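What follows draws every value from the coordinates through simple rules; no lab data is involved. Remember, predicted model here, so these are calculated numbers, not experimental data. Cβ atoms are built from the backbone, for glycine too; each structure is taken alone.
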Structure I
Amino acid sequence: MLSAVLRRARRLALLMVLLAAWWYVSEHVLDRSTRTLLPPPQVVVRAAWELMRSGELWRQLHDSLMRELVAFSWACLSIPVGIAMGWWKAVEEQVDPVVEMLRPVPPLAWIPLSILWFGIGNTQNEFIIFLGCFFPILINTVAGVKGVEPNLVRAARCLGAGVWQILWRIVLRAALPQIVTGVRVGLGVGWMALVAAELVGANSGLGFLINDSRTILRTDYVIVGMATIGVVGFALDRIIREAVRRLMPWSQALNK
């Protein structure tokens, strides 16, 4: 029991050091006129409690998560597209040039155009998140399909399996670890893109909370919003990793 507690405490050592450094700088390095720019941890904790007690933090978090969920669901369409690109050369020849021209464009560069297309609201935010999620999932899916062991495919063909049977029972399952990696990366990029989109094109959400707090110089609320983004992003990744551990126990790379 004690050893387990010590192991967990050791894993949090760096976090504790950073918090202590933050407190020291806020309390002993900054003067009263500049301390507002970096309030100490205890002030931020009080601000977090205020936002939670009033329900404001939960409302903004709910709106951000709903946008992320809708956009991520649409972005998962990249999985069948990626399988088709990795399996059929003709599909890759047609789709790959378009993907490689659009992929380097940052999702944030689409914000002005998306506001003109969709206005300020959920659709515009979801479009930006979709762009952030789509390409990492697509690229990893293509790589996973191309990395399938050829002998497995040849063996299935020798046993009389059709194309769709091979894709479903061999290719998809063999490529699944790489696809899950793309999902993890895409979800994280989409979460970052969401907050950036909400900073300039939303009237709710964590990004809106951060920007609105900035205008009234509530840096404690700003830090609460930033911390919430980090904690939720960490939790989403952990949920995916736990699901993978249960559904794909054979994948050692994803279960480390």
Structure II
Amino acid sequence: MRSIRLIGRLDIKNSNLIKSINLEGLRIVGNPNEFAKKYYDQGIDELILMDVVATLYGRNYLSEILKKITQEIFIPITIGGGVRTIEDAKNLLLCGADKIAINSAAVQNPKFIKNLVNEIGSQSVVISIEAKERENWWEVYTSNGREPTGINVLDWINQTIEFGAGEILLTSIDKEGTRSGFDTKLIKKASEICSIPLIISGGFGVKEHLDSVLKSQVDAVAVADSIHYNRHSIAEIKDYIEKNNC
């Protein structure tokens, strides 16, 4: 039986933890440091911190938040948003990140993936993919779901693997924040071709939504809304995964 990680996803704008629906309509939830510490204390396996407006404004403000979080938290942390250069990535690693998530910069220059892997190692490179369903395919979006690219998600997964990426974070724009369940068709297609660890995000509402995920070759589930608003405890979700994972 494979182990499936439960990851807390914290989307951040400026200094606030926010939540959205379909990556739009950002609502302030609270202080990201306080939520990160709470999830750590409750037994979350990992954390993902994403600056959702970094690419739009051409900057990343997460380094200071990260420095504070890592003083009290000792689990793997992935950080992304606005990472455009090798120096950006190395700075975030020095601030305490374990993995760097890239999206827009990778799409704009796929060779950046290979260059980043060569510098910091594949185990530290996560490709964040924002997917929107089209007729019989899914399109890659960048800039927190604002920019369509015309790229097929499944083709992009294959290409990023070829360039040496260590992990994929796959977010369904259609499902994100809706509590209506995961995009099971997308997950099935992606897991069939993904030979590296696959994290899925977007749509978790009730524990039974995990049933279809557990049947696919998924390595981790990232959740946000359900734990931000205390609709499920981390212990409840992890217990459900353990009991139903086969």
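When Cα extents along the principal axes in Å is computed across structures I, II, the figure 43, 41, 35 traces back to II. Among the shown structures I, II, from which was the value 22 of relative contact order in percent (Cα under 8 Å, 6 or more apart) calculated? Checking each candidate, the match is I. Could you figure out which one of I, II the value 0.55 for FRET efficiency 1/(1 + (r/R0)^6) of positions 79 and 183 (r between Cβ atoms, R0 = 25 Å, to 0.05) was computed from? Only structure II yields this read-out.
Between I, II, which one scores greatest on mean count of other Cβ atoms within 10 Å over residues 103-110? Working shown, then result.
Working: I: 14.5; II: 19.5.
Comparing I, II by mean count of other Cβ atoms within 10 Å over residues 103-110, the maximum is at II.
Have a look at I, II and say which one yields -9500 for helix-only ellipticity at 222 nm (-39500 (n - 2.57) for each DSSP H run of 4 or more, over all residues; to 500), as calculated. For helix-only ellipticity at 222 nm (-39500 (n - 2.57) for each DSSP H run of 4 or more, over all residues; to 500), the value -9500 is produced by structure II. 2.6 is what came out when distance in nm of label points 7 Å out along Cα→Cβ at positions 15 and 207 was calculated for one structure; which of I, II is it? Comparing all candidates, it corresponds to I.
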